[in-house]
Structure I
Amino acid sequence: MDDFKNIYGQDLAIQILKSAISKKQISPAYLFSGPAGVGRIKTAKIFIQVILDKNQHKESTKRKIESNNHPDVLWIEPSYIVQGKSISQKEAKSESISMKSPPQIRLDQIKKIIEFLGKKPFESERSIVIIEDIERINESASNALLKTLEDTNTGLFILITQRPEKLLSTIRSRCQIVPFIRLNDNQLNKIIEKLEVVQEIDDIPREKIKELIDFSHGSPGRYLINLQFWLSFSSPLRQKIEIKLTNQIELLQLAKEITDELNLEQQLWLIDFEQNRAWIRDRNSNLVQQLEELRKQLLKYVQPRLAWEVALLAINFID
């Protein structure tokens with residue numbers, strides 16, 4: 001069974017799933033628990049492909065799963081409510097919709113699951129529901145999901161989470177835990193070497209690439225996200241971020257350039273990156289706290305330029 005051969009560093013998770021498949025003892029619910037970007041979603045797709053596959057239509061099954069077009073698979077992710085309509089995170093991002101509250105798994109989505117499971121599977125012996133970022137489920141949806149898990153019939157649930165402790169203990173107890181772990185440096189570097197990065201990275205210094213890798217915390221997927229964020233900054237802005245400015249006028253100008261060029265998501269990433277760097281390099285807890293205060297101000301929708309000006313001047317005072 002070599003379907004999982006391209007999943008690296010997750011030996012225990014793969015062993016659990018392979019054993020279930022070979023023994024034909026598929027649990028009604030699984031909890032894929034661990035950090036983002038280490039293969040949870042990729043593994044889920046391979047697992048359900050093996051389950052749904054009857055050997056004769058392997059490539060067809062794979063294409064349907066990859067395109068989210070398999071009639072017996074329902075993929076749920078946290079959503080926003082915009083003008084009374086539920087929209088996904090991908091839709092919000094593609095339409096550049098700025099949201100004031102984080103996305104959630106909502107009651108109407110659980111009702112959609114119940115309706116889906118109430119129908120007979122079209123091509124398979126069972127219907128499969130995957131819920132991504134299940135830790136973002138709200139209270140009413142959580143209670144409804146618990147009742148659904150108690151009687152799945154021929155359904156199969158795969159819940160994917162970074163924060164299993166945020167789930168009801170009764171939900172966790174109804175799932176087979178499949179643990180995913182951060183990769184070690186050797187595993188991470190081997191995967192990164194194989195990744196095809198669209199943008200040229202020749203102009204990024206080697207030490208910066210190392211910082212981006214370190215900031216990925218053992219997650220190849222997170223490394224790609226970090227690299228995309230850094231490359232989305234203009235070269236002049238990148239250079240100014242790297243220089244330790246002390247002149248107040250230059251700091252105020254930097255605040256203007258950051259808020260003129262970067263959207264909120266990019267600004268929050270920059271804060272995370274600088275916090276990580278401040279701690280790894282200098283163990284500077286004061287700087288980390290100052291940056292955290294800046295994050296809170298931005299999330300409260302304080303005027304971004306003013307928030308950055310205050311923070312940069314305060315950080316210069318700390319240094």
Structure II
Amino acid sequence: MVLDWYTSAMENSGSVFLGIDGGGTGCRAMLVNRNGEVLGEGASGAANIMTHPSRAVESVISASREALRSSGITHSDLSHIPAFLGLAGANIGNHAENFQRKLPFRKCSIDTDAVISLQGAIGDSDGVAAIIGTGSVFISRQNDRIQTVGGWGFTVGDLASGAWLGRRLLQETLLSYDGVHRGSPLTKTVLNRFENNPQTVVEYAHTARPGEFGELAPLVFEFVEKRDPIARQILRRALSDIEETLDLLLPDAPVRFCMIGGLGPIYADMLSNYYRSRASDPLGDAVAGAASLACKMFADEAVIK
């Protein structure tokens with residue numbers, strides 16, 4: 001199969017393109033030909049361009065070289081291949097510009113991971129994607145205009161995300177401990193995890209990263225199934241935030257609308273009937289979206305040498 005794709009690439013003027021999806025937990029790369037057929041794929045470690053830019057460069061290069069090796073193309077190197085990268089944090093400050101200077105690609109473009117996720121989910125059409133995992137961001141495309149809502153990070157944003165759920169749960173646990181709110185089996189379970197000591201909760205929250213808050217999120221969904229009042233209260237607020245944002249982005253006209261990310265499909269089944277009826281499965285994932293955008297942007301420029 002790889003050899004068939006490789007032959008196809010050769011017959012199409014030798015053009016190949018790299019799509020790269022880089023984030024805080026890992027980096028993926030996909031090599032495609034001008035027809036969008038997958039030639040090879042690779043993966044590597046974290047690629048957070050805000051906190052560890054040097055490590056992120058290493059991860060991007062490693063995943064890209066693995067994609068090249070798996071394609072069977074051995075007589076080329078990364079300096080001859082254009083790439084489109086979707087990276088978490090690319091919308092903040094000048095991180096993307098500084099990062100791009102360190103890359104080996106002959107030509108490349110960097111955008112946010114939300115942009116490549118949208119492209120992967122809806123293809124070239126108009127549409128909306130709610131991307132909800134440890135963090136959250138909502139993004140739409142209409143008449144080639146991209147609009148993003150959220151994506152501001154855990155401290156001031158990430159509504160309905162796993163990190164948001166975990167933090168809200170700890171807040172409710174402390175409020176119930178203080179007697180401000182009535183407790184529930186969920187808050188008692190959480191407090192037990194912290195040795196029934198609110199000071200331990202505070203110490204944990206003081207140093208916890210978004211992913212660590214997100215580790216508590218499954219408890220909310222577990223106790224929703226048990227009709228726990230605190231879990232249901234937290235979930236109602238999360239769903240309200242999601243639907244309020246969708247009211248802004250989702251047009252009346254029929255367009256593809258996808259709930260993606262680790263929590264997106266879970267929330268999709270809990271939305272109000274209107275939103276649930278409009279949701280559809282994504283066409284592809286983020287790295288496929290990056291590869292598609294690489295093809296579109298560099299269609300006449302990628303030649304194996």
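What follows is calculated from the coordinates using simple rules that are stated; it is not laboratory data. These figures come from a predicted structure and were not determined experimentally. Cβ atoms are built from the backbone, for glycine too; each structure is taken alone.
Structure notes:
- Structure from which 6, 26, 28, 22, 12, 5, 1, 0 was derived, P(r) over Cα pairs in 10 Å bins from 0, in percent, options I, II: II
- Value 2.2, calculated as distance in nm of label points 7 Å out along Cα→Cβ at positions 186 and 250, assigned to which of I, II: II
- Here distance in nm of label points 7 Å out along Cα→Cβ at positions 50 and 274 was derived from just one of the structures I, II, and that gives 4.6; the source is I.
- helix-only ellipticity at 222 nm (-39500 (n - 2.57) for each DSSP H run of 4 or more, over all residues; to 500) derived as -13500 - corresponding label from I, II: II
- Origin of the derived value 23 (relative contact order in percent (Cα under 8 Å, 6 or more apart); candidates I, II): II
- Test item: distance in nm of label points 7 Å out along Cα→Cβ at positions 90 and 194 calculated as 2.4, pick one of I, II: I
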